[in-house]
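A.B. asks: Below you'll find a set of structures to go through.
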Structure P
Amino acid sequence: MKTGRNLILLLLALHCAGSSLSAQELVAGADFATRFDNREYSGNAFSPSETFFSARLTPEFGVQWDGRNRLMIAVDLWQDFGDGSKFLTDAKPQIYYTFSAPRVTASAGIFPRTQLLGSYSEAFFSSDVVFYDNLISGVLANYHSPRGYVEFALDWEGMRTTKTREKFRILSAGEYRGARLYGGYAFSMLHYAKSANETPDEGVVDYFLVNPYAGVRFHAFFDFDLRLGYLQSVQRDRRIGQSWSPKGGEFLFSMSRWGLSLRNHLYLGQNLMPMWGTYGSTVYTGSPFYGTTKHVYNKTSIDYERLFFHDTLGIKAGFVFHYDGVGVGVQQLLTVSVKLEKIVYKARK
């Protein structure tokens with residue numbers, strides 16, 4: 001109840017700010033997303049068979065001014081279907097400021113991960129991490145133009161307390177596009193440290209991952225995209241004094257038209273997650289299949305994705321086939337999303 005009162009007071013403060021200063025607008029909106037994810041992985045070695053079915057509703061309110069500044073507050077209301085023990089499975093706040101110019105964008109606070117521009121391989125973030133861990137707590141800045149972009153972000157994921165360990169991640173990505181050819185990179189650095197109440201089994205982990213890539217996009221009845229990338233990681237567990245530097249190559253192919261797409265990702269290389277048995281998803285946010293010990297992982301997906309009603313409603317459905325050098329697993333996905341926003345008050349100049 002105390003949190004609810006604080007949110008109401010903040011909303012009233014935003015309203016007063018919007019009413020007292022000129023050239024300001026109050027905006028209100030709501031985002032909705034539901035995701036069905038059924039995984040039949042009994043033939044695979046690196047991920048179990050399971051089903052996730054969840055929904056997220058995000059009402060938001062804020063003030064924008066001068067056409068470039070926006071101060072927003074929102075709440076992610078989560079419900080895992082079948083979780084009858086709770087009214088809400090989780091609730092997460094969003095509180096952030098965003099500056100937007102024609103070629104520069106910057107945000108600070110707790111803001112949606114969708115503000116990232118970078119093309120991050122699933123070795124960095126799996127699709128379920130992108131959906132469920134959908135917020136960044138920190139800062140983001142990017143420069144973008146028709147020819148490409150470059151971005152930097154700091155995500156503070158863990159505060160050092162007696163119960164939690166310090167954890168932060170630095171992200172950067174960039175891409176340059178020609179008429180057909182393009183090239184870019186993605187980079188991540190994770191620092192996972194100790195809690196304030198240190199125990200003998202706690203150590204410090206440093207995890208670097210970089211992915212330079214180059215590709216070509218062209219249209220020949222279908223829209224084609226072919227990309228070749230290199231994944232290099234450097235990892236260290238200071239507790240045991242051991243380091244790893246796994247690497248591999250990744251080839252991506254896609255063809256699409258009419259909302260239908262066929263995509264294939266092929267990874268050939270070493271196990272990118274050598275500390276998975278110790279730290280699991282606490283350190284590794286990428287797809288567990290990149291922890292293959294068979295030096296191969298192939299992912300083939302067939303999707304249908306379209307926007308409706310002036311781009312306010314999005315639907316995506318598809319099948320994904322995973323091969324990890326041991327067996328083939330099948331994944332069925334369905335996502336439905338809604339995005340609404342409206343100016344509810346405009347101050348007179």
Structure Q
Amino acid sequence: MAKSKKYYFMYLNAIASSFAVVVLHTVTNPAQFGIQTSRPSFYLILCIILGIIFSYGVPIFFMQSGANILNYRDRYNTKTFFIKRFNKVVIPFITWSIIGFFFIFGKNNGSLTIKAFIKNFLLGDIVGPYWFFYNITGFYLCAPFVSLIIKYGSKKIIKYTLLILIVTNTVIPIVNILIKTQSLFGSSFPFVGSYAQYFIAGWYLTHNDLSERRYKQIYLLGIVMLIFEIITTIYFTFYIKQIPMLNYPGGIVKTFSDIAMIPSFCIMCAFFLFFKQRECWLETLSAKTLLAKGASLTFGIYLIHPFLVTYLLDPFNKFLVAFPLIIRIIVDPLVIYFASGIITLYIRKIKYLKWLMP
């Protein structure tokens with residue numbers, strides 16, 4: 001079996017995406033700061049912009065998963081693939097969900113029964129930020145046949161597959177909103193699943209070289225779409241309240257900036273390629289080993305940070321009451337991120353607990 005090529009930009013991607021997730025869960029909800037959403041204000045607009053900019057966390061994680069996994073047949077067989085994924089992702093996910101059932105769900109006065117656990121685990125209501133594990137698990141289950149397309153399909157077939165995913169998952173939902181209907185085309189493709197476009201795009205962009213002109217076109221499209229997301233989110237939040245679908249809590253209308261939509265997909269591809277173009281520079285860094293070690297902690301940060309947000313954030317913020325709100329917006333994500341990383345590092349050093357943080 002061939003050994004997979006090491007990409008240093010993937011380490012940078014992992015660190016950036018895990019930090020983005022922490023930012024989203026600490027400082028992008030205006031309600032937790034007591035900010036009114038009935039009229040525009042500096043801090044409300046700042047929360048909106050931060051929420052849009054740092055939404056890249058989970059999509060980039062999906063893209064990295066696709067880049068690393070869809071060619072698994074070059075390294076080992078399907079049985080080994082499932083064993084590795086089960087040990088590295090499924091077991092920690094279930095274990096931390098059980099812990100979260102008692103310490104997060106239970107803290108919010110949830111019923112602590114086996115029936116309640118099963119129901120809320122299936123609904124994804126135990127630890128909110130773990131929602132992406134359900135998508136990633138579905139992707140792993142589909143990887144054996146998707147990997148056949150990657151391994152044996154021509155570049156045209158792969159592009160066609162990606163096009164179908166983009167149209168079905170990111171374009172049709174916006175069309176449904178604009179013309180106020182529910183097209184059956186969105187559910188007519190048995191292969192298509194939510195966010196599947198990110199997995200295949202991650203593989204394609206990693207393992208195929210693009211021309212300099214194509215890079216610039218994608219960067220320009222990403223910038224235009226980012227501006228579009230910011231403008232439409234602010235406009236619809238304050239001036240058009242009755243837009244259907246994806247109206248998030250707090251009154252912020254994220255219909256056009258949701259990661260499932262085409263504008264966000266364009267931004268994520270541009271962001272992913274920006275890091276990819278840093279590969280040659282990263283290879284020359286003397287600290288690239290440290291970069292790899294930092295990236296190895298990111299999965300643990302995904303797992304542990306909801307607990308720190310629940311138990312550490314409010315007590316810590318009591319020390320920041322006298323400071324301007326902008327200080328809290330800057331400091332909170334950094335504290336949660338580095339604290340999560342340190343806890344992950346120490347758990348991984350404990351012989352009988354390191355399986356919790358693969």
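Bear in mind that the values in this text are calculations on the coordinates, not laboratory data. A quick note: this is a predicted structure, and the numbers were derived from the prediction, not measured. Cβ atoms are built from the backbone, for glycine too; each structure is taken alone.
A.B. asks: For FRET efficiency 1/(1 + (r/R0)^6) of positions 54 and 302 (r between Cβ atoms, R0 = 25 Å, to 0.05), which of P, Q scores largest? Please list the in-between numbers first.
C.D. replies: Details: P: 0.60; Q: 0.95.
Structure Q comes out on top.
A.B. asks: Out of P, Q, choose the structure whose coordinates give FRET efficiency 1/(1 + (r/R0)^6) of positions 46 and 78 (r between Cβ atoms, R0 = 25 Å, to 0.05) equal to 0.40 when calculated. Present the calculation step by step, with values, prior to reporting the outcome.
C.D. replies: Details: P: 0.40; Q: 0.00.
This figure was derived from P.
A.B. asks: Looking just at mean count of other Cβ atoms within 10 Å over residues 118-125, which of the labels P, Q belongs to the structure with the highest value?
C.D. replies: Top value of mean count of other Cβ atoms within 10 Å over residues 118-125 goes to structure P.
A.B. asks: Figure out for me which of the structures P, Q the number -20500 belongs to, where helix-only ellipticity at 222 nm (-39500 (n - 2.57) for each DSSP H run of 4 or more, over all residues; to 500) was derived from the coordinates. List each step's numbers first, then the result.
C.D. replies: Working: P: -2500; Q: -20500.
That value comes from structure Q.
A.B. asks: Which of the displayed structures (P, Q) returns the greatest value of Cα Rg over 2.2 N^0.38 Å on calculation?
C.D. replies: Details: P: 1.07; Q: 1.01.
That would be structure P.
A.B. asks: From which structure (P, Q) was mean count of other Cβ atoms within 10 Å over residues 198-205 calculated, if the value obtained is 12.4? Don't skip to the end; give the middle numbers.
C.D. replies: Working: P: 12.4; Q: 24.4.
The correct label is P.
A.B. asks: Out of P, Q, choose the structure whose coordinates give relative contact order in percent (Cα under 8 Å, 6 or more apart) equal to 28 when calculated. Present the calculation step by step, with values, prior to reporting the outcome.
C.D. replies: Details: P: 16; Q: 28.
Of the options listed, only Q reproduces it.
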